[in-house]
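The next part holds the structures, each set out as structure tokens.
Each reported figure results from applying straightforward, stated rules to the coordinates on display, with no laboratory input. Because the structure is predicted, anything quoted here is derived from the model rather than measured. Cβ atoms are built from the backbone, for glycine too; each structure is taken alone.
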Structure P
Amino acid sequence: MNINKYQEIEISELDFLPLLKWCLLKFESDPLSRISIGGRSDKIGGFIDRFANQCVNWIIFNHLLADKDFKVDPDFFFYNEKSAKKCADVIGLKGNNGDIVPLSYFVKDEWIHEKNNPFIEVKTVRNSQFLTGLGMPQFDDNHYFVYVESEFDDLYLFNFFNKLDINDQNLKMDSIYLKDNSKNIIQMPNSNLSEKIATLRLLGIYKGSDLMKHNLSFNQNEPIRYIKGFRSIEEVDIPPRSKGMKTMIKDDVFIYDPVNERKNQFLPIHTKANCVQIIHSSKMTKTKLYIEAIKSCYLNQFKLDPGFYEIEFAVFKKSSKEVELFNHKSIYDQSNHVYESYPTDCTDELINKLEEIYNRKNV
């Protein structure tokens, strides 16, 4: 079987149903888990939303392992102590014959990871996100970090309301109430709702030691400036106050520092050295950057033909107290890795390790 590891896949009802049942049981049996990080107590809908990404941990691997005779064994354990559930996102493998090969074991009040087994962390990022972070408490040089892009349909839970068929409900109001609806303000809702739950796409798998080389660290309340907008323009579109000087980007990885603060603010930009020059005046701004591509090249995920471009920056201010590593989401997407300056995708390496461990335990 020839598998495209990086293709977009759909989460089916059958895929999501086990997690939904787990959420309902956890919500009922563990009231403290209803409180989110911000201190708000969730109702069941918000609770399911908060845990929905957990299904990614096994669904993405079951896609990657579709041609193997084993899968990832989902973690459906329940805990009465929050500190006890700290473990890898993949705790074991399960063969098609039912054989289980643990990668970790629970001992008294903690998980102990088996020496030499890969420790796997799954990082799910939304399709709409521009950047992604990794808390230092999660970081380890030897861990494998699996980056997955997800897009959950706004009405994904409707697929599980089997008894709620809108077409069977008498929701139509009598027209006697409407003397004049010529502006069409009162309408009947669309009953043809989406049957989609979510889509997933593997961006890439990276070792912690490699991520450290390609990310910047940020403390609480430090501004993180990232590329939010990118468009082709004509040279005449560049404001007079933003031109007069040109500076060539001489490195494959460039960090914009308009006021020479020499501290982390702008996320790294990947391009090809000596192919792009910055157009600026003596005073550069933090909100926009104007560039000219001298030669055809790439800048992060954007393909540049010779010409002029406008880059728009946005600001994200992290509120968590822990130090976090950040980068543009596009840097983790192996489909953008056209130059050697990007981190090394270890997807095949990890799959081979898992297969080796499963086969060794089942000899």
Structure Q
Amino acid sequence: MLFRIFAILVVAGFIFELFAFGVLGKPSETTNPQQNAQETTTYSGYSEYYGTIKAYEPYLFAKELNSGKISEIKTLNGVEDVVAMSGGYVISLKSSDYLNAVYSSISEKMINSTAIANVALPYSIDIVSQDGQNKSAATNGAVVKVEMSAPPNIGEKIKLKMTVEIQEGILARYSTPTLVPEERTLTGNGTILSETSVLTLALVPWEERNSVDVGALKEQLGNDSVDYLAKNYIGFAEESSSNLAMEKNLTYVVSLNIGTATIQENYTDKAQVIADLGEGIVFPESVLQVKGTDGADFPKIFKKMAYYTYLVNSTTAGSDTLNVISETKYNPGDEVNLTVKVLAVGDKIVNLVEAKINSD
């Protein structure tokens, strides 16, 4: 299935309360006509289920439009009118058959809009009651209205969640459903277009922490490109070392804390610390983060990890390109195999979770 990347969201239920224009649906909280008027057994809880998109209402809703945008929209094939309303505008269509085309056209004009989907519930849904019990309820094939942008195709199954009230085993009332995106893993190929950035993390041995010329790096690469966390402390892996530190009046110890001791910034004699306090000492490595270099000229004693960000030509996640971070150096034109994790609702991608090059 080919995915196209769009953001999908469920918004507040206020839009369903605006009936005056004759284009909006009924309120999302509904009473089942089969509800028995006599005394009934009632419980509340929540349900997650897969609903099937059956149809779309023949309109779109946009929050912000100026007069120029309104004029442009009115010229689109299938648009009947654009009507101002509290909270935004209703773009009325000749029929829902025009919805996808109009949505795509106004999206290209950088206009955000939403559609109302009629989603059929399964005939039975599982419920988790407020007291934690697992139950089920009949829905009689009820249809709920869900507002979303870039709507999935009709017939797609989408995961929804809502709070419910059950009476005599039948769905009686429910809240506005919210979408539950699902993680999916996609694979595909791509071509490296360019290297957009590189970031290097270097772990600096405790005794070498003063050897980093942060000023020179900032002058070379810019202040925003260099971040250095010098760890001017030691840790006590053994209680005996901590006791010795308290007993001895060591000139290089600035202060004692629980499990650690702050050391003078310019003190780097690791061997002397061991001689004074024993082998149960932890010497933390300082962390140097530098943007714009792969750290090739850093001292070999530093533990270096370079992370390259590439712009990759690939439609694996629906768009034409992807930004991929890799620890491997590639050149423009190199072919790569990708694994992409996404969050999706139906056949639409709502978020890119992770993209990686498989050879890494």
Structure R
Amino acid sequence: MTRLPLRARSPRRSTLLAAAAAAALATACGAPPGAGDDVGDDGADAGVDPARALDRCAAAGVDLVEAWDVDNLHGPIVAMAAAGDGTVLLATADGAVKQWSLGTSVDQAPLPGGRPSYGTPLTEAGAVVAALAVADGAAAGVLGADAAGALRRWTLPDGGELPSRVVTTEPLTAIAAVGAAAIVADASFGGAMRVIPLDGGAAGAPFETTLWGVTSLRRGVGGLYVGGHDYGMAAIERRDPGAPAAVADLWDPLTVEGWVRGLAAASTGDLAAVGDAWLLVLDGGDLAAGPRARLDQPVRAAAWTASGAYLAVAVDGRVTLWDRDLVAEVAGFDVPDPVALAVDPSGERLIVASGDGHLRALSCR
């Protein structure tokens, strides 16, 4: 990887190098998404019935309630990804990757009472998969970044395992699906982010960055977001998914102590950043402007409602729902050890993965 000097606060390539990199990467990554495209995986921005959506929890007398609770029958859950068809993928600490079918809405759930059904396991053991992503287009399937430095792939819904690809000897820490390629980061100094074509083509060169470590990659309407740290201080980059080698926008003030541990992108363009003991909300289209809201709590995960008006937040033993500016908590529900959150395609259910190995759905009643 190429680590820019600390004083180079805005990483830049030369004009010729940037043009060459953009041309090569566009072949694998495809054109960047349009501003209205639903490229985030924190909730839908279409097909949502406001009368049934999670935003109803903000109304007087309405609160979050548990719709169902299922045991994943493996170790503690460490990662979750949600597909547009209502499939939820779970990675566990014993190396398993499992799938559950929720349906796109409560009415489309596979079992009576809106309950989910258990699908064919993708794998029952092996290196722990630290991050998951759902591929799109012709490459539809599941991508996993594992602790042995390999890019893992499976097909849905049959759970078939495709040949894995060793990327590095370092553990992979984050992954994003971009067209016919995956973008991965590893645990080495600088994160060694690179493009891996899914057709077996040569991996791209590591991106230039001022980040010292990368913990999260997240697609959103504004682009591809990269979260991590710079010298132990929170930092976030925005890159063009079609040409991710260059940084388009950067928030790296060296003033917020701790690492960005997770990112959540809203359909409105807002971006939430989960840190070691805080939660920040930024304008995803103008990271350099800095956070407009901050919540000082030991936050573990976050997910936007479909409208982007509210933000679900997981803390130790509880999931809460906040307005987009983090002024007021509007609803909450006690959940053991929540580690990951997602909103289903209908916007009706908040999906909660927990360290106790359970998958739960919360809704507004």
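If distance in nm of label points 7 Å out along Cα→Cβ at positions 93 and 245 is calculated from each of P, Q, R, which structure is the one that comes out at 5.7?
That value comes from structure P.
FRET efficiency 1/(1 + (r/R0)^6) of positions 181 and 341 (r between Cβ atoms, R0 = 25 Å, to 0.05) computed as 0.00: which structure among P, Q, R? It would help to have the intermediate numbers written out before the result.
Working: P: 0.00; Q: 1.00; R: 0.40.
The read-out comes from structure P.
Tell me which of P, Q, R gives 84, 58, 39 when you compute Cα extents along the principal axes in Å.
Numbers: P: 77, 65, 44; Q: 84, 58, 39; R: 58, 45, 33.
Checking each candidate, the match is Q.
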